[in-house]
Structure I
Amino acid sequence: MSFNDVNPQEDRLFKSKNRYLIYSIKKRTASNKLVFVFSGVDATPGFCRMSYYSLHEELNENTVHVMDNYGTHGCYLLNVSGDAQIRNVTISLIKELQQELNISLENTYFVGTSKGGTTALLYSLMLGGGNVLAGEPQIKLGEFIYGDRWEDLEQFRALAYAILGRVDVDDKEKLNQLVFEIIERYGPRYKGKIEIIYGSNTGYGPTHIFPFYELSQKVEIDGRIKLFEQEFSDHGEVVQPFLDRLTKIFD
């Protein structure tokens, strides 16, 4: 549903420590919630478009789309050529917008599918709270990037190059550990809520979701996580269940 609002959509540039983030924000005067939408992998070579851009108009909440345009297909806003400074920049942006809009972490939402779902999950963990809706996030990045088709599809090599500054299949396990390291470091103090949607036949359950849940049990945050298994077999089919759940959350 679209809503009329006197506040125009704004495209902005955020700079911190010689790093830049492009983002788009739509303010809703009556809303006390802040929704960050993170982008999946854009399969078009050289493009890093913002995912679910129509949510600016469809959600009656303060909505921010953050562009992940480091490298030709992004970097999960995780590392740039092995440098983790982009994490501090993104956290600074989130906190600045929370302050600008006077919105608490408890009323902040981090959402996305695929790569965007991973980014949403990571930043909620690093900030220690908030609310996550992630559709089939990649947890073992090495399994995703260096899967069966990494030599055929440029997007996988581009992700590896953006994150670590090189393309080397021997980095598979190093990439697998990146998300786990964040869970282990920040999980024990996490106070937020996480919802994850995954398909029953996509392979994401055993490869990504179940290992994440097992580690969440070790750091004792499994009680803050809800897993929603849906009947679909292609990764791209996560879009509709994700949008349906998002609509229900903000009804």
Structure II
Amino acid sequence: MSASHNLSLFFESLDLSKERLELLLEAFYPMLKAAFCISLPLAIISFILGLFIAVFVALIKIAPPKHFIYKALLAGVNFYVSLIRGTPLLVQIVVVFYGLPALGVYIDPIPAGIIAFSFNVGAYASETLRASFLSVPKDQWDSSLSLGLNYLQTFWHVIFFQALKVATPSLSNTFISLFKETSLASVVTIAEVFRIAQQKANASYDFLPIYLEAALIYWIFCLVLEVIQKHVEKILN
């Protein structure tokens, strides 16, 4: 009886009267706009910055250990990767936005979100890139160095683009995950899709349909991103 009652309440919550449809349309367009203007740019900027961090970290990890400075850098990047991979992204965002002001560092919501997302991407993507760099046969490194190229020249002209082809599927999945994770930016008042959904739902007390709309928007964007991912992989292959 209880299950039947709950099921009845569920379908009642989905009852689409004219007034409710107008309410849902009124909520849908701001969320769609937020997806294009906030969530997607936030993901793109954070992903690009995160890739720069990831390349730096991966290079440190695969470089030959020659100097004390290198060993210090290696210890630093290992600590960074362990810290980021061992803590929730939500906690990282909250620390950047709400924790740093205790040290006198005040950051606006969007820059705070970008910083947290970028360092998170950097830690995870660095392992992907490290593995892809190591997948290039070692004799290509040795041959390039013997021809007079230095370490960075060898990396850029010989190794990088071969490794990028290997890393693309995993990096694409990282970006799609990042787009979904931008919903966590709502905790620092960034007006992305989920934040708008919360505001509309709290104002109307019509939670389920509005949150389903938000889920639909994320799903559609991810489907489009997956199509783009497959197209890019096809080009690279």
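No value in this document is a laboratory result; all are computed from the given coordinates. All values derive from a computational prediction rather than experimental measurement. Cβ atoms are built from the backbone, for glycine too; each structure is taken alone.
Results, tabulated for the structure shown:
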| quantity | calculated |
| --- | --- |
| Comparison of I, II - label where percent of Cα pairs over 26 Å apart, for residues 37-164 alone is highest | II |
| Among I, II, structure where mean count of other Cβ atoms within 10 Å over residues 117-124 as derived comes to 26.9 | I |
| Ranking I, II by mean count of other Cβ atoms within 10 Å over residues 53-60, the structure that comes out highest | II |
| If helix-only ellipticity at 222 nm (-39500 (n - 2.57) for each DSSP H run of 4 or more, over all residues; to 500) is computed and equals -25500, the structure in I, II | II |
| Value 1, 6, 11, 13, 14, 13, 11, 10, 7, 5, 3, 2, 2, 1, 0, 0, calculated as P(r) over Cα pairs in 5 Å bins from 0, in percent, assigned to which of I, II | II |
| Relative contact order in percent (Cα under 8 Å, 6 or more apart) derived as 30 - corresponding label from I, II | II |
